[in-house]
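Just so it is clear, none of the values below were taken in a lab; they were calculated from the coordinates. Since this is a predicted model, take the numbers as computed values, not measurements. Cβ atoms are built from the backbone, for glycine too; each structure is taken alone.
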Structure I
Amino acid sequence: MKIFIIGGSLLLALTVLSGAFGAHILKEKISIDYLRIYEKGIQYQAYHSIALILIGLLGYNFPHQFLWFPALCFILGIILFSGSLYVLAVSNIKWIGMLTPIGGLSFILGWIYLAWIVYRN
């Protein structure tokens, strides 16, 4: 399950870069409300990047085929939830916000399925 450890680590590096971009560049260009939206995307990307690393570590104790689903849910959630917040914050494209709850549901589904896997094994 190295792929999830590597992927989660790279996503965390991107999280740090995004945070620095927000703190040093965006704060001068967007409103405080949009900066908070951007920061919420960073926060959830960080949580779920760490979760990907943990799934990779769990892969050494649990059957691999069961761990792919929550990992993919977290990746999809990062793309839809965090990604839509980033785009909304920097472009003010309002309709992109419709993707945010789909990403949130993906996160929730991933956590529930992960809990089920651990419970069943």
Structure II
Amino acid sequence: MFHHGQSSLREIRLTSWQLGGRWFLRESGWLPFLSASLATIFSQERGRLLLDEQKWQRNKSTLGLRFGAGVDFPAVRFLSIGARVGYTLMDDFAAPIGGRRQYNGADVRLAVTWQLSG
């Protein structure tokens, strides 16, 4: 396990699975939308002390909400290219990951979307 006050090498990974919906503001041409989703956020922190080969790992998870907006530009029948902005609100992790208990914040995304219906 990590010992405070000693230098370490560590890797921090945050992964989120989201389930939600989009509300399109137009029906044809470029497609602006609003979105909301429930997010499960998984974290993994692993590493080792610089002067010791002993490795350690800590995993935590929490729930959150993501709100956003974006625009899709249809490219071909089942494919669109778009941009999204959003903000994720999340519960604190039970223990710090990377020195922090929460990772609320904004994000900007570029996307290629495969449409399941035409």
Structure III
Amino acid sequence: SRIATSYQDMVAAAKKEGINLYLRSGYRAIKLQQTYYDASVKSYKSQGLSDKEASAKALEYLQYPGASEHHTGLALDIISVEWQNTVEDLNAKFETTDAFKWLDKNAAEYGFTLR
């Protein structure tokens, strides 16, 4: 498909600059999104947050089940291999990495938009 070719071209270009991209997630069924959301809320509650606080914290990095572009197949979570191997979750700290900076500068050339 066209998106696969664009993604492969982007990965190859990044690799030439020492950036190893990793496709962490693509299409995601609503049921799987619910599983991720529930696990995130449970984790935050185990840290002492209330139901409301845990839900708000989970929604900082996840969309509520049924509201994610992952359900449409229009969203990808692209990170670096290094991030995947050393960090447990997606969070704003990824924005400080060379991989994010490369994606921010170059993703649009391959038809991708960062959000």
Thinking of I, II, III, which structure, once distance in nm of label points 7 Å out along Cα→Cβ at positions 74 and 90 is computed, gives back 2.4? I
When relative contact order in percent (Cα under 8 Å, 6 or more apart) is computed for each of I, II, III, which one produces 35? III
Which entry (I, II, III) yields the derived value 13.4 for mean count of other Cβ atoms within 10 Å over residues 50-57: III
For which of the structures I, II, III does the calculation of Rg and Dmax of the Cα atoms in Å return 15.3, 50? I
If helix-only ellipticity at 222 nm (-39500 (n - 2.57) for each DSSP H run of 4 or more, over all residues; to 500) is computed to be -14500, which of I, II, III is the source? III
